[in-house]
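Every read-out reported here was derived from the displayed coordinates using simple, explicitly stated rules and does not represent laboratory data. Just so it is clear, the model here is predicted, and its values are computed rather than measured. Cβ atoms are built from the backbone, for glycine too; each structure is taken alone.
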Structure P
Amino acid sequence: MRTTITFEPDVAAAIEQVRRERSVGVSEAANELIRAGLIAKGPRKRFVQKTHDMGEAKIDVTNVAEAIETLDGPFWR
């Protein structure tokens, strides 16, 4: 894939350092640094939404303003 990106100065310096140390091109140096970053991050932990039982409280949310007033009182604004 071919694309154009702009590197921040610190990233450009890291790419240039890898490029000089290994005598490779910019693309190869950038790919090497990106791969190293992806490996260092490790697998992502799966997000699980925590929920709580609200009991029998039921609120009609077809009218949002009315629902907010029910929850927060008449002076919520």
Structure Q
Amino acid sequence: MIGMMDLTDFGKMLLMLGGLIVLLGLILVLMGRVPFLGRLPGDITYRRGNFSCYAPIVTCLLLSLLLTILLNLIIRLLGK
């Protein structure tokens, strides 16, 4: 049987998940407006006839580094 406290925690979790999805959507919309993102040296583009393949290797590495630093800072600030 689910108690009232469990539903409150579940509701908070759903609100946080919804906020995270909204934030992710906003980031994805705004990323298209950054001029250099996706066109860095090391991003691979292959075109042959009607076929094209794009691998943003350096862009993914850069975003991974920035998000790692940001999340570590947030965790450290919330942990203290």
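Details
- Among candidates P, Q, the computation of helix-only ellipticity at 222 nm (-39500 (n - 2.57) for each DSSP H run of 4 or more, over all residues; to 500) that gave -16000 used structure P.
- FRET efficiency 1/(1 + (r/R0)^6) of positions 32 and 48 (r between Cβ atoms, R0 = 30 Å, to 0.05) derived as 0.70 - corresponding label from P, Q: Q
- If distance in nm of label points 7 Å out along Cα→Cβ at positions 16 and 56 is computed and equals 7.2, the structure in P, Q: P
- Which entry (P, Q) yields the derived value 1.8 for distance in nm of label points 7 Å out along Cα→Cβ at positions 24 and 64: Q
- If Cα extents along the principal axes in Å is computed and equals 61, 35, 22, the structure in P, Q: Q
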